[in-house]
Structure P
Amino acid sequence: MERTSRIQGFHKMSLQERHRILQSFSGLTEEDLKTLSKEGALDFETANRMVENVVGTIQIPLGIAMNFIVNGKEVLVPMAVEEPSVVAAASNAAKLARSGGGFFVTNTGPVMIAQIQVVNVPDARSARIGLFEKKQEILALANTQDPTLIGLGGGAKDLEIKVLDSRLGEMVILHLIVDTRDAMGANAVNTMAEALAPHIEGWTGGKVYLRILSNLADRRLVRARTKITKEALGGEDVLEGILYAQAFAEADPYRATTHNKGIMNGVIAVVNATGNDTRAIEAGAHAYAARSGRYTSLTTWEKDAEGNLAGTLEIPLAVGLVGGATKINPVFQASLKILGVTSAVELGEIIAAVGLAQNLAAIRVLATEGVQSGHMSLHAKNIAVMAGATGSLIDEVARRMVEEKKVRVDRAKEILVERKR
């Protein structure tokens, strides 16, 4: 039988039928199939309704970050992440932040932008003004699409319209400004944009192609700040090192990329744990970091008048409590209960606090002993397991590798052989 990835009706098959095809195609063993068949909190039937062609589910560790105070409220933070040291680092940084009262966060509200692209408009600037004249009609038409959202106080609130020069000529770009309340809002704003498209074509004489939300959610900003006393931080040398690390990230995009990745280690772990859209958050954050035309740090760290370390983070965070996968996977629901949040903006505020904490932890380590010390201590356990260690041997093998500064699979195997002699 010819090996092909063109498989008719795969989406209609049972889990067992899909597994047999995978086995034939990829040489999976029976043990591999048993692994794919294991169910956690997310069962196969639910997963099969969430995405196409499901053959199993995958789990990553769900940890709890401790010590957080956000706007005066004690918070335990679920973080779903596979990378060692992320949860511990966030917890340690949050403990330091308690010296200055924790994290103080504000937001601009749950506002998203839908973009409607109009091309082949003969009089683009006149069409732009004409669309502004239709503003109330446009808003009313958009708001007929989601009565539930309107009933909750959300809905289309305003318009922005610009003429954009492109290599294919001028385009009229309409931004529909929508308050999405406790939803991330993609479905709501996309539905509104699609409903408006034929009307926009009629009014402008142009052709609408794209009509979809923007993931640069710069109307949905969250701003966090914290203060670490110089005593809690570890002294003047540590503070100075952090300030130099910050200046490096502000000036150099190569450093800024890794600097911001450290922020997103925390942000995405909470986004994962609550069933929100990691790709949208990542795209929006990195676009926002480059909004000046040059990619730079999302955070600032500076010395205050008393000589303490003051930090801030401003980041777009389009997250929700309703819609999408959040209501489907019971783990996401449990995470929201642990957080104790009652609105999407409150969830965004906690996520921003975690991002700022994660950044503090990273640059503090980089400015002192270096990243490998703490990270490799935790990573060593993974290496020990990969080498075949079980039970108490995992900790013993990990400890020896860290002491020797040889955290490698080959060394772990050697240690296991030595233990058997």
Structure Q
Amino acid sequence: MLTPLLFIPALLAAQPEPTTGNGGITLPEGFAAVVVHEGVGPARHITVRENGDIYVALRRAGRDGGIVCLRDTDDDGKADIVERFGEVQGTGIALRDEWLYFGADFKVVRYKLPVDSLVPTGEPELIVDGFVRDGQHAAKPIDFGDDGRLYVNCGAPANTCQEQMRTPGSQGLSPCPILEYAGGIWSYDPDAPNQQHPADGVRFATGLRNCVAMDAHDDSVYIVMHGRDQLDSLFPEFYDSDDNADLPAEEMHKLTLGSDAGWPYTYWDGGRDERMVGPEYGGDGKTASTNENYQDPIQAFPAHWAPNGVMIYEGSQFPERYKGGAFVAFHGSWNRAPQMQAGYNVTFTPFADGEPSGGFEVFADGFAGKEEIRSPREAEHRPMGLATGPDGSLYISDSVEGKIWRVFYVGESE
């Protein structure tokens, strides 16, 4: 049920005038974009309130805070009020009733958000603590399921589960102890304070290296996982640099309670369309896994594109074919040498009955500012977070400068 809000111009406003050149990105025919803000800082995930207010998590907390609040008061699609608050950086951000939840790197908190206020009031309430304090894959994306539970990604602080981390030839630990507290999705009571991870949570799914891209939807949790790295440098007897550039695929999964995606024991080979045994566990790049406990992805994307946002589109502003489909924001690769880096785009996959009904297509592109990228440092912008606005517009955040786009449908030219 929608919360009644005192400030509602975004609900009543017509579509804004598009920014010239759509703010530097390319879109399919019939779509346009307005730049909501040119740069709030290194943005992570984003959420939009029923009245159009926007909340953006930051990768680095500045002197004024780690969350940015944006409001458009003159209906031109651009934020003219910008406020900041919070003390730490984070990735996850979500709204529920009169609360703003924030997934900081090592804890989840919530702030009271009155109906007539842009900025939360009072001190943060600690909801979940106890996450491993390791900087590697520390991001805590969050979302709320249809069951009312709070879902939290707990990325594995590792590439694979080697005896000696990132050491050539080092074998894998079996069972992998990391999976007891990370490498999966846990759910928590969103209203219970001071819960401890993992004791007070429910492990919803496991075998997931790191799922920055996560969307709880229709009793499932959709994720696109960051695949492993360094196949060629860790096991050069089986893989060369071209193999490493093309392996493994970034896997999209539809998770249900008890799902296991097979990390660290396996990876998905998009070319073979098979789940392969990892080299740390006896694989050689040619041996497929026979473990039936590991589910197949519902879609595979090119290696190392770095999926950092996924969203099942529930709006009605876009044409009907987009309804229920999946948008994915790819942050862009860093380790595809000697090939060019890739990703740096937002894709769309049509769905039917909760599953892909076709291949993915690039929906928004041009974020990097140039066609060939050898290093992510060369990219002008990198897609990060996705959100749907109250009118069905698609919001996209950028992790370099924090540029925010609002994409909407204007109709195809005849």
Structure R
Amino acid sequence: MTDIPPTERMARFLWLPPGARPKYAIPQRQELFLLLVGTTLLFSGYDTNVFGIALPQIQKGLHIPEDAAGLTVTYFRMAALVALMIAPLADIFGRRRLLLITVFGEAIFTVASGFTQTYPQFVWLQILARVFGYSEELLCYVVIAEEMDARVRGWASGTLGALGATGAGVAALIFALVNVLPFGWRSMYVIGGSALFVLAYYRRKLPETERFEIHRKELAKIGSKSAAAARTVGLLFQEYPGRLAAMLLSVGVFFFAIGPAIVLMSKYLQQTLHYTPGRVTILFVGGGLISVIGNIIAGRLSDRIGRKRVLLACATICGLAFAFLYSGREVEWVPVAWILAVFGYFSCDTIMAGYAVEMFPTAYRATAGTLRYVVATLTGAVALAIEGVFYDHFNAHAPAILIFLAAMPLALIAILFLPETSQKKLEEISHGEDGVEAK
């Protein structure tokens, strides 16, 4: 909401460094929303990155075959299919209620993952943890889109992405102690899940978004909520076919191209470039800090010069940097390539997440965000499953990953067809190009 009453208390954002704070003054209510969803996203980012960072140790502990490393992540990402049935319920029952359920569910199954004794147990518990985690993440972006001032929506999405990336950095920091922690990698899951329990307690203070409260009155006229839920996905495809197709195509191709490169980073650094866990931590924390700051800058730039331009630039940087990283040449430049690649990846992920919920009206926002997440997750999962086949052919991960990166230009073409959303109110955006009135 952009109209600020003169008596409204202004946000101070003392929990963010000065350079990372918004350029414009915004109400304290908006800071509360960002803080409560952002801190949970931080630890959700931690939990979902533990497997990739500690993959060699988890493989050894659970006896996972080498050609099943990528396939295991594919199993995890099947959770997106269940999230497709859970997260859209926020368009019917409310953002706050679903966010409370998802954070508790993610916490329970993350902690349980640390106590698994067999590979199948671990896979199933991680699938359940990610069902709630995936739903949690996409709903966070819905809440931020609906509550933040139009002038700083890109900055807010960038800050969410930075907090999620910070979570990955925290996981990398703890990973440096993996050989001295009691029970090794298992302790990493217990630590992350326990933190989510604490944050879930404070999440109770999160109010419902004003836009959904308005939408709730319209739902009351419909009668059956189950009937409304059943119609939501169909109506979204019917009323916004053009922008929905452009969004899903750009997201799908991007994550297909980049999926194996992201998941197998730590493994590649340790087993191919012979990085120790300590060196991996230094790179992930030090370089990750630079990419986190860049994520906020990218969000702010998207408010100024447009989402589409920044997204195109970040996707290009991401693809080129990963191609250089996995080429195996100029090893001394690996840290620079890694920083640029991770910056591009997290910035694209954040901007796409915000884009997916900005382009559609309140009635479809959580559903559209879920579709974006499901397509991103499943295309990445398909790529990881195929990567195992290429690994068997090349007997190495790097050349297999380079094959997928070749698809990146198709994502850039699809991005060109997305509508511009920066500096516009959500109601203005949803009027859009598909010939549908704003809702």
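Okay, here's what the table says:
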read-out: Computed -15500 for helix-only ellipticity at 222 nm (-39500 (n - 2.57) for each DSSP H run of 4 or more, over all residues; to 500) - originating structure among P, Q, R; value: P
read-out: Among P, Q, R, structure where volume of the Cα convex hull per residue in Å³, for residues 288-383 alone as derived comes to 193; value: P
read-out: Of the structures P, Q, R, the one that 1.8 was derived from, the read-out being distance in nm of label points 7 Å out along Cα→Cβ at positions 144 and 240; value: R
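Here, each number is a calculation from the coordinates, and none is a lab measurement. For clarity, every value in this text was computed on a predicted model and none was experimentally measured. Cβ atoms are built from the backbone, for glycine too; each structure is taken alone.
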